[in-house]
Structure P
Amino acid sequence: MSSSRQNASRKTVLMVGKGAPDRGGIPTFLDTLLGSRLALDHDLRFLNVAHAGTPEGGHVTWGNLRRTVQDAVSVWRRARGCDIVHIHSALAPAVTVLRAALLAAAGRARGCSVVVHAHGGNIQFWLTTPLRRFLLRLAMVPASRVVAVWTAGERALRQVLPEGRVLLIDNGVPVEGRPQREGDHEPPRVLYVGLLTPRKGVLDLLEASRLLRDRGVDHETWLLGGTPDEGPAAEAEVRAGLDGSARLLGTRTPEEMPAEFAAADVFCLPSWWEAMPLSVLEAMAAGLPVVATDVGDVARSVADGVTGRVVPVQSPKELADALEPLLTDPELRRRMGEAGRERVVEMFSSEVTAANVSALYDQLVPAARRRGRAGGAR
């Protein structure tokens, strides 16, 4: 591509989302995008809307209302001179939809094209009433495109939003230069990475671990994560279920995470719902076999019986049955782990994701530029 063509297609983009010190899928995804080839193709600017204090995600509180207004003002200020505002949101429940709508409206008011990137895995379960579908349709009026990261979410959004507004872009993770699984440990280590909340299936994993110990299957369970968006009560419920056998690792920075995956033998994510969980892809990139529940697009990333196992939701016994052969057979772990890494390289690398996002940016013409063209036509 010539330099003049590169300059013509290069966009100035304001990324809006929760980054560090927040943990979870959105901060990880943002960190990946900002460090990918996307930053070479376009001028990326980042507005971090993470806030200190007790998490209150999804709740109607004065604190959330105040922060949403403050963030909308920040978007309006920072979007000056930008072509695109790219907002990253769970996009459910209602309070989150309304927050995304206000941020999108602020970007649109600056004459920018607006992309809303929907990361939450429960959208299809939330969009179950006419009122909620109407609310989402109204909230997304300022958005030029709404991006889903998993197929069920894409279908749900397409049923609500106008034709041509919704597209699917798979999540991806960096592959090159990541440390690989160190080798077999004795006893083998089962790693969970995610927020400490029952909806992530942590209590199901603890029950599966107890079943495995009752069968004489020696192993360690490592839990890496912190307080969830819904607040400390959910974390307290998980901590109340600990019996001393699991090892709590706390949280890690994004730079520290590859080493944590490499230090494990098996990865397990028994969530009750997900979209396209990045932790699963990161584990596969590290050469770990994965045992995960059949939620979101897990079954697209984890090839059952090839790169790991996919099991039903909230079934500790089937979770234990899937983990047992991997914990007792090092060769099976190696074979499935290698197949998982190959699958990520082929289908779910961050370079593929960045290229797809860049292609989306190239399709968008800022609203101010459209108005200018319309005025010129008159």
Structure Q
Amino acid sequence: MANTNITGILEKMTGKDKDYRYMATSDLLSELNKESFKADQDLESKLTNIVLQQLEDASGDVSGLAVKCLAPLVKKVNEERVVEMTDKLCDKLLNGKDQHRDTASIALKAVIVEVTTASLSEKILVSLAPQLINGVTNGKSAEIKCECLDILSDVLHRFGNVITKDHAYMLTALLTQLSSTQASVRKKSVSCIASLAPCLSDDLLAKATLEVIKLLKIKRAKSDITRTNIQMIGALSRSVGYRFGPHLAEAVPLLINYCTSASENDEELREYSLQALESFMLRCPRDISPYCEGILNLALEYVSYDPNFTDSMEEDTDDEVQDEEEDDESADEYTDDEDASWKVRRASAKCLSAIIASRPQMLSKMYQEMSKVSRPL
């Protein structure tokens, strides 16, 4: 299609009638998907500006089509134009109106997925990373921080090895978010650091690990922060594999201690500790050898964990009437739905499976120990 016809489509995309805008955007999407489509420098500028403008269209159908236009558009314009698009989308994410933030985030992720060349990925990483880190550390809300962490995680997962000069700066900024008061921010930070970890030098990986271990040694830390740091240890192990081996000497005893000393109601702390130990068994099979027996004993102890179980099977028939009267009150206090101990048993079972996978010679001891566990059904 001639550029004059494309110009006509672009004019209709800015019209007042939302149906015309929708049809024009649909026509543009069809044209962009044609292999024969080409645009000169002037048309490239118009295309990118109008598509980005349509992302904020009052009609959700139109803005949705505009997002779909981004993927083929990335392949039709030059690299500088793509970087310009990502910068503008990032600005919309950080400084735009609340109602447009989700669309800007989706659009930015759509563009990043389509980047395949090393040269363009380096330009995008250099341009986006500082802006996203700024959004993480100085974001106006937890929602902005979480969106920035999500996108930065995608960028690092795809392009993290392209450039290394900013890794120390990014790591420092991300580690501070592990102590955020917002649970969602802490969770996203764990994922983002895990995406960065494979790209880190041994020195920076050691810095990250030792910082988290240092925080875990603070016994007076808030329980939710402790749980986050235990998840971070597990995520680092899963992310870097055998490179985590040198840090097992400090990490394993800490996690075993947290698992055994956790309060009765803190099932998540036990679950996360066991999950991290499972990761150590699978990802660091050589360096984990000195700790296998301790981990096995722990997993065997908690595979039958049930704080609500009692050996007493006696019934007091004289109190049957009183028990019936108390049923309504007790129902409000506790239900089986609130029992999370099954998560601990599941994590223990997976840990045992990891031990079998990496140390099959320990299977006989495992059977012997499990045969000692008896419980009436």
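We did not get these values from a lab; they are worked out from the coordinates using the rules stated. Everything numeric in this text was worked out from a predicted model, so none of it was measured. Cβ atoms are built from the backbone, for glycine too; each structure is taken alone.
When distance in nm of label points 7 Å out along Cα→Cβ at positions 32 and 48 is calculated for each of the structures P, Q, which structure yields the highest value?
P
When FRET efficiency 1/(1 + (r/R0)^6) of positions 152 and 296 (r between Cβ atoms, R0 = 35 Å, to 0.05) is compared over structures P, Q, which one is greatest?
P
Kindly point out which one of P, Q the value -23500 was derived from, the read-out being helix-only ellipticity at 222 nm (-39500 (n - 2.57) for each DSSP H run of 4 or more, over all residues; to 500).
Going through each structure in turn, the value belongs to Q.
Figure out for me which of the structures P, Q the number 0.85 belongs to, where FRET efficiency 1/(1 + (r/R0)^6) of positions 256 and 360 (r between Cβ atoms, R0 = 30 Å, to 0.05) was derived from the coordinates.
Among P, Q, the structure yielding 0.85 for FRET efficiency 1/(1 + (r/R0)^6) of positions 256 and 360 (r between Cβ atoms, R0 = 30 Å, to 0.05) is Q.
Thinking of P, Q, which structure, once distance in nm of label points 7 Å out along Cα→Cβ at positions 96 and 352 is computed, gives back 2.5?
Value 2.5 for distance in nm of label points 7 Å out along Cα→Cβ at positions 96 and 352 corresponds to P out of P, Q.
Quick one: percent of Cα pairs over 37 Å apart came out at 42 when computed from one of P, Q, so which one is it?
It traces back to Q.
Which of P, Q yields 0.95 for FRET efficiency 1/(1 + (r/R0)^6) of positions 16 and 160 (r between Cβ atoms, R0 = 35 Å, to 0.05), as computed?
P
Comparing structures P, Q by relative contact order in percent (Cα under 8 Å, 6 or more apart), which one has the largest value?
Going through P, Q one by one, relative contact order in percent (Cα under 8 Å, 6 or more apart) peaks for structure P.
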